[in-house]
Structure P
Amino acid sequence: MTTAAEWGQPAKLEPLQGDERFVGLDASVLDFWRFALSDLRMNNARGYFAEYLVSRALGVDVVRVEWDDVDVIWGTVKIEVKSSAFVQSWPQQGPSKITFGNLRGRRWDTVEGRASEATYKADVYVFAWQTTLDPNAYAPLDVGAWSFHVLSRRRLDQLGVKSISLSRLESLGSAVTYPALCAAIVAAASEQGSVDTNEE
């Protein structure tokens with residue numbers, strides 16, 4: 001039996017490639033991914049994909065950590081990614097209203113545990129949404145169908161909001177397309193005073 005003293009940092013696992021086979025099951029990891037993540041309109045899958053887009057835009061090549069305090073770490077810049085879409089994976093009477101919630105959270109680490117007060121935890125916040133309005137035209141692999149608003153924590157502090165609507169974001173400034181996302185994050189990080197990205 002494992003004692004409390006033997007618990008701690010879990011062993012690092014190599015990223016799966018997809019062709020690995022399960023033991024005791026006639027299936028591969030790719031079969032499981034196809035089962036769990038085939039529909040990128042699903043809330044969880046869409047959120048993972050938005051984080052992936054941000055990571056790729058910044059050249060961050062690490063595997064997503066489910067329990068991390070923020071979604072993407074770029075050098076010393078902590079980034080929170082919020083995602084939404086007009087079109088969902090379930091039947092709708094019309095497009096969803098886009099609002100990004102849970103902007104504040106209680107910080108957590110393995111030593112101190114959960115903080116008592118909810119705050120803005122990241123330096124930069126990326127609000128990503130899939131812009132397609134016609135359910136029949138939804139192209140889940142088209143990165144050009146995404147738009148992004150980027151705000152620094154300082155800006156959110158000034159607003160003092162726990163959630164923010166797309167219309168409010170649009171009143172604060174223009175959205176950017178994916179090719180301009182990296183530059184928008186750099187600008188927000190500079191505004192926040194967090195610009196050490198460890199870039200060469």
Structure Q
Amino acid sequence: MSNVGYSFDGDIGCGRLKNGMAFLFDREKYLIIGATNWYVSYQGGRPYLVDRRGRKMHSYLLECPPGNEIDHISLDTLDNRLCNLRVCTHQQNQMNQPLQRNNTSGVSGVGWYAPKNKYRARIKVGQRDVHLGYYTSFEEAVQARNVGMECMFGEFGIYNDISPAPKWIREIVIEKCKRFVSLSVCKAFLVSEDVA
């Protein structure tokens with residue numbers, strides 16, 4: 001008998017552990033996970049559901065070829081619905097990370113650079129820092145970061161909710177990213193027709 005209480009709303013299942021922690025899954029997968037006792041294991045400060053042997057719930061729900069990983073698209077490790085899971089490489093998984101605790105700007109890769117009295121935008125790809133430029137406004141730096149993410153990370157990037165970058169920012173960032181095209185994930189490198 002499972003240690004989880006289950007409820008359903010249409011196609012979505014919700015499991016609740018005895019400590020009150022809740023998780024989501026697809027109703028159609030209930031037969032795969034319903035009889036298992038699930039426990040919380042914190043890894044990197046994030047909760048994962050594991051069985052008594054330490055196997056994560058998402059590995060029961062999605063087949064993952066050797067050498068790959070399963071990524072939670074929304075970063076919510078308790079949302080194990082198939083629409084929130086995808087198979088990826090380790091590098092792709094590393095690109096989908098929450099904001100670091102020591103971040104002061106609220107946007108990953110964007111910060112104030114006092115020596116130039118401007119905002120600096122950058123991304124990290126394959127352990128290499130890619131400098132995306134210095135900008136007068138925070139908004140411009142965030143737009144540059146989004147373009148850099150689009151070039152290098154494609155669908156695996158975490159994009160900031162901001163208006164699209166103007167052409168001049170796109171041109172600068174694409175030119176800077178071209179030097180690192182070999183590091184682009186899934187060959188995601190963007191070559192815009194209006195810039196090429």
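Since every read-out is calculated from the coordinates, none of them should be taken as a lab result. In this text the structure is predicted, and so the values were computed from the model without any measurement. Cβ atoms are built from the backbone, for glycine too; each structure is taken alone.
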Discussion item. Given 12 as the derived value for relative contact order in percent (Cα under 8 Å, 6 or more apart), which of the supplied structures P, Q does it correspond to?
Written reply: Q
Worksheet entry | For mean count of other Cβ atoms within 10 Å over residues 88-95 computed as 9.9, the structure of P, Q it came from | P
Worksheet item: Computing Cα extents along the principal axes in Å gives 62, 32, 31 for which of P, Q?
Response: Q
Discussion item. For mean count of other Cβ atoms within 10 Å over residues 16-23, which structure out of P, Q has the highest calculated value?
Written reply: Q
